[in-house]
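Values quoted throughout were computed directly from the atomic coordinates according to the rules given, and no laboratory measurement underlies them. Please read these numbers as outputs of a predicted model, since none were measured by experiment. Cβ atoms are built from the backbone, for glycine too; each structure is taken alone.
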Structure 1
Amino acid sequence: MNKFYQFTILLFLLSQSSLIARPLPVENFKYKKEISISQKNSENKIIKVLLDEEFYKHSFYGDLRLTKNGEIVPYKIRNAEEISKYTEKLKPELLFTKKDELEIYVLELPKLPEGMSYSKLTVSSAYDYETSITLKLGDNPDKFSETKNVFLYKYGTQSSGEIDLGNTKFRYVRLEVETGSNLKFPSVTRTKENKNLYFERTHQVTSPTLEESSVLFSFPNENQSSFQTLKLSFEEKNWERYITVRGKVNKKEWDTVFQGTINHTEKDGLFTEIPMSSPLSSEFTVQIEDGENETLHLKDVVTIQPLEEILFFADNLSNDTNYTLYYGNPYQWAANFDPYTYPSEDDLREITPTYAKLEKEVENPNFGYNLIYPPISGYITTALFYLGIFTLLFFIFSILKSKRLVVKETV
């Protein structure tokens with residue numbers, strides 16, 4: 001019996017050490033996509049890849065893994081944006097100036113069109129200077145909401161020349177400057193804001209199923225369009241309801257992806273946006289609790305999937321270098337990479353990323369869950385846990401039994 005107990009402990013320790021030591025096998029992922037990089041013969045690149053709708057249909061989000069010739073590559077994921085390069089320079093109006101213990105300037109910037117913001121304020125002077133500036137920004141001259149400190153200088157032909165406004169929409173600027181700076185403000189730069197990329201689908205609203213105190217709308221989602229946000233539009237302008245959104249998982253079980261009270265007023269616009277707790281790409285239902293209120297009339301349903309992109313370092317690219325994206329494992333833990341191993345914002349400012357694209361999705365021919373990874377590893381660990389408890393109880397029972405025999409013999 002002692003040998004069996006020792007063997008059980010040894011088997012458990014080996015399984016746990018394997019879990020820690022072994023690299024992640026690509027066989028654990030059901031789907032893969034090759035990454036096509038047009039310019040391969042170069043060094044030290046940052047690659048940017050836009051995730052597509054096929055990925056969202058079969059990924060469980062935390063299961064995304066990137067490999068280079070079979071080896072794991074760290075990556076960063078972020079929302080994709082349409083980068084705007086449009087800028088224009090306008091002249092600000094000087095509303096007020098005062099030169100006493102401090103030089104004070106108050107500027108009014110031109111009105112902003114929708115989708116634009118102010119990025120830089122140009123500063124000049126006829127004299128050499130260096131000064132610390134207290135910069136205040138606000139919606140009107142009576143109240144300034146943001147304050148920042150800036151250092152500016154001019155040494156002959158060298159000059160800092162600009163103040164970063166941080167893509168603000170505030171139109172009034174107050175500058176408090178050291179005396180003797182004699183500053184002028186020839187222009188302010190406004191830029192078009194970057195737009196988040198997304199794809200959306202409109203779903204037909206059919207007659208609901210009427211229940212005792214609620215209505216249930218069903219949407220088959222035949223195209224399996226993935227989404228993370230659900231937009232609902234009702235004929236009623238002002239309302240408050242308890243809403244539950246459910247989706248099918250693995251075409252069998254229903255999972256709740258949103259549940260809560262939504263309040264909507266006319267000033268909120270036509271649609272109410274509902275965020276999902278996880279991406280959904282299957283049949284879904286929307287249940288609206290009316291209670292004793294009149295039933296709401298649902299007009300339009302739109303699903304939205306924000307597009308995302310991954311960025312990673314690609315060193316020593318050659319024609320033999322193959323990058324592959326693996327996904328399709330609901331039991332896979334989320335990636336957790338050292339932040340120094342994938343591109344930072346500073347890296348992206350210094351290096352222009354190279355665009356790559358995902359090829360057509362294919363099923364991984366080697367797919368099959370590994371014994372030392374979820375879910376099978378969980379089953380093994382659970383079995384070993386209960387086996388250990390059973391073994392321990394057996395030893396306790398054996399000891400108690402032997403003590404009883406000793407007591408009987410002494411009696």
Structure 2
Amino acid sequence: MAETAFDYIIVGGGVAAGYAAREFVKLGIQGKLAIISKEAVAPYERPALSKAYLFPEGAARLPGFYVCVGSGGERLLPEWYAEKGIELILKTEIVRANLSAKTLRSADGKTFKYGTLIIATGSTVIKLSDFGVQGADAKGIFYLREIEDADKLVEAIQKSEGKKCVVVGGGYIGLELAAVMKLNKFDVTMVYPEPWCMPRLFTSSIAAFYEGYYENKGVTIIKGTVAVGFDSDSNGNVKVVKLKDGRALEADIVIVGVGARPLTNLFKGQVEEEKGGIKVNGFFQTSFDGVYAVGDVVTFPMKLYNETRRVEHVDHARKSAEQAMKAIKASQEGKTIEEYDYLPYFYSRAFDLSWQFFGDNVGETVLFGDANPSSPKPKFGSYWIKDGKVIGVFLEGGTPEENKAIATVARVQPPVDSLDELQKEGLNFACKM
């Protein structure tokens with residue numbers, strides 16, 4: 001079969017691919033670009049799937065959340081790519097990459113040749129069946145990563161004759177989907193093994209607020225145990241979630257959010273890896289000349305903290321993609337650009353809540369504000385202090401100006417003389433920066 005050749009290929013069609021394409025056009029990089037994606041639609045803002053796609057009213061739908069609307073930019077409709085001379089090759093899964101030969105092979109046997117490759121393969125969900133959990137392949141057990149997953153879940157919500165939902169996992173997906181399923185009038189139970197929700201970011205004090213708030217909304221929370229099996233009816237539909245502590249929960253729909261793993265398999269043994277991701281420098285160049293990697297899949301230098309990290313977040317996906325394209329342009333022109341200097345950023349929205357976090361969540365913590373889950377308008381936050389400096393800030397219910405202020409604090413890392421004084425000042429400490 002004949003090869004199809006491009007000057008540039010982005011493999012993967014998620015958020016990073018869309019932002020890379022926009023930057024490619026903005027910078028006027030010369031050459032033909034293709035995006036190869038196993039999904040059936042052009043790049044879109046993936047966070048919409050858990051934050052708005054499942055709403056019972058006013059739900060998000062394409063074309064509303066194509067990139068780059070998530071950062072306030074122009075929405076890139078499929079026609080945009082054609083107008084800019086970018087080829088969208090959809091419903092095409094790459095199953096083999098030969099970096100030495102500069103070729104990619106698809107599942108249907110097609111070969112694609114490139115000059116420069118940008119790896120944007122992202123992550124895939126971890127499934128309970130990966131661990132051999134009994135009955136984990138039953139109908140009615142859902143994962144959420146792609147729009148196809150969301151469509152299946154929407155259909156199940158609309159068709160469900162029962163109204164019992166069990167959410168397995170207490171992280172981002174667990175918290176956001178427990179809220180949206182409650183909005184869909186389901187009886188929701190969350191199950192997770194940790195002592196509190198979102199343990200990778202939340203302190204016990206922060207988590208106590210969200211757990212209390214969710215319980216006030218009618219969500220049942222079961223901590224310290226895991227799902228070890230599922231029972232189904234004669235049609236193969238899930239009916240019971242069996243927990244390690246011996247409890248059995250009735251369920252019409254089960255949603256699992258227990259993490260994700262980066263999709264690096266195509267490039268094993270061809271590029272250097274570190275901490276579970278493809279190792280890149282501050283320009284997102286891999287160890288293989290002419291191959292860049294961006295987004296969830298990379299381990300990169302975190303300049304602010306003088307260490308390497310892998311970050312799974314839409315903000316990093318957008319910014320790393322833009323940085324890689326700037327590096328490609330600079331390389332062509334024999335110029336240099338600044339290395340990537342990323343400030344970690346995470347956020348979430350659920351029910352009437354909205355929080356943002358900037359920086360690093362290590363060291364001592366100081367909680368401030370109203371963290372009572374029964375308050376009509378709760379507003380609180382937390383500082384993380386290490387070596388006498390504020391290096392991380394969390395804020396629930398902040399205004400755009402206040403969120404900008406806490407980002408500044410996390411970037412500047414101001415010194416702190418007294419934790420008691422910091423607690424008394426609360427949000428004022430950030431707003432004075």
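For which of 1, 2 does mean count of other Cβ atoms within 10 Å over residues 208-215, calculated from the coordinates, equal 19.8?
2
Comparing distance in nm of label points 7 Å out along Cα→Cβ at positions 80 and 400 across structures 1, 2, which is largest?
Once distance in nm of label points 7 Å out along Cα→Cβ at positions 80 and 400 is tallied for 1, 2, the winner is 1.
Out of 1, 2, choose the structure whose coordinates give distance in nm of label points 7 Å out along Cα→Cβ at positions 192 and 320 equal to 4.5 when calculated.
Checking each candidate, the match is 1.
Once mean count of other Cβ atoms within 10 Å over residues 96-103 is calculated for every structure in 1, 2, which label goes with the largest value?
2
Starting from the value 3.3: which structure in 1, 2 was distance in nm of label points 7 Å out along Cα→Cβ at positions 32 and 344 calculated from?
Attributed to the structure labelled 1.
I have 312 for volume of the Cα convex hull per residue in Å³, calculated from one of the structures 1, 2. Which structure is it?
It was calculated from structure 1.
Out of 1, 2, which one gives 30 for relative contact order in percent (Cα under 8 Å, 6 or more apart) as computed from the coordinates?
That value comes from structure 1.
Quick one: helix-only ellipticity at 222 nm (-39500 (n - 2.57) for each DSSP H run of 4 or more, over all residues; to 500) came out at -5500 when computed from one of 1, 2, so which one is it?
The read-out was computed on structure 1.
Upon calculation of distance in nm of label points 7 Å out along Cα→Cβ at positions 184 and 216 from the atomic coordinates, which of the structures 1, 2 produces 7.4? Before the final figure, lay out each step's value.
Numbers: 1: 7.4; 2: 2.6.
Structure of origin is 1.
If you rank structures 1, 2 by FRET efficiency 1/(1 + (r/R0)^6) of positions 312 and 336 (r between Cβ atoms, R0 = 35 Å, to 0.05), which sits at the top with the largest value?
Values: 1: 1.00; 2: 0.75.
Once FRET efficiency 1/(1 + (r/R0)^6) of positions 312 and 336 (r between Cβ atoms, R0 = 35 Å, to 0.05) is tallied for 1, 2, the winner is 1.
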